[in-house]
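Read-outs throughout are calculated quantities, based only on the coordinates presented, and are distinct from any laboratory measurement. Everything numeric in this text was worked out from a predicted model, so none of it was measured. Cβ atoms are built from the backbone, for glycine too; each structure is taken alone.
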Structure P
Amino acid sequence: MNTGYLKEIHPVLPVKSVVKAVDFYVEKLGFKLAFTDTTSDNGYAGVSRDNIEIHLQWHDEKEWVEGLDRPMLRIYVENITKLYEEYKTKDIFHERTALKEKIWGTKEFAFYDLYGNGLTFYRDL
């Protein structure tokens, strides 16, 4: 292979409490704790589900700006309807969350985690 090959991505999301963020991803979204460097709120941890690994990093309260855009992840899902039905029972959706077919050729739904990081789950039509 003559060029670099992009194999995986592990996005790092900012959180105010690593412990609470891990709990949200594990208890609500069905992820497993992959690793952690701490048992306190300020540290670094990774959670995984299937082939997805997301890293959660503590950021000091002073670094947060209200209204500032948060990261948005797009996660490709093989059975979007089953995942939507699973998450629908977890009390995590906002009032506009719905499984919809989009004009750009995907079926998707989206919501925010505890700290306003956006999560969009989708599949191609």
Structure Q
Amino acid sequence: MDAQIEYYQKKLNYEIDSWDLYDSLGEGVNIIVIDARSPEAFQQQHIPGALNIPHRTMNADTMAHLDKSLDYVTYCDGIGCNASTKAALNMARLGFRVRELLGGLDWWQRDGYATEGLKATSGKEVVCGC
């Protein structure tokens, strides 16, 4: 039983879903959202307030301006894309506290949250029930 508890606690330490992210951002929790996709994809559509730092560009120099005392969440297109995983790994190697957004931008939108960019969508009232 202890192994199960440990497994699920560890999983929550490394992943976050769109409801919890949206809720945390709305409550003013200081989380920095990182869009790990290309600048072109980011320009088209992204989570409001996200920073665009493509995973391929992450290194000590390009990340030096970020505060390591904060919490970060990485995302990409969704479950068919692993840019968020690569970004989370890069950031963890550089000493950042980071979690990955489950389902990425795809699930963010499916859950009804607004996006910004050239193809921005307005959000809808979300009743998660989680």
Structure R
Amino acid sequence: MDLGAELRDRRKTAGRTIASVAVDAGLSVPYIANLENGRGNPTVATLTRLAEALGTTLRVDLDDQPSVDPDNLSPRAVQVIDQLAATQRRTKQAVRRDLHTTLEGLKDLLGREPTTRDIDRLLDLTLLGS
């Protein structure tokens, strides 16, 4: 998971500015901006304050790695994800999250791990449908 993208996505979905979240969380605007841009190492306490400021709760899971890694896709798949995010006016992180869920279902349907070719076919179908 890209923490910065997730924070930005949740903030924008809530229709909030960095400044308003900073006030509610008791943090500085530059600090939150840095986190959203992938810089910094926030503590769990800081993430809890940010989650509360965004009207949600922080959940930390220690779980096995997912069988399909949506962050390790072919360059073509990344290009299609970018295109879908732009045409659907969604963040790339949100598209990747939905892709991961779909790939997990595809794994169950196929009875095996999806291959790069399976993923590319799935993305082709998604493009045809949009």
Which of P, Q, R yields -3000 for helix-only ellipticity at 222 nm (-39500 (n - 2.57) for each DSSP H run of 4 or more, over all residues; to 500), as computed? P
If Kirkwood radius over Cα pairs in Å comes out at 16.4 when worked out from the coordinates, which of P, Q, R was used? R
By the measure mean count of other Cβ atoms within 10 Å over residues 2-9, tell me the structure among P, Q, R with the highest figure. R
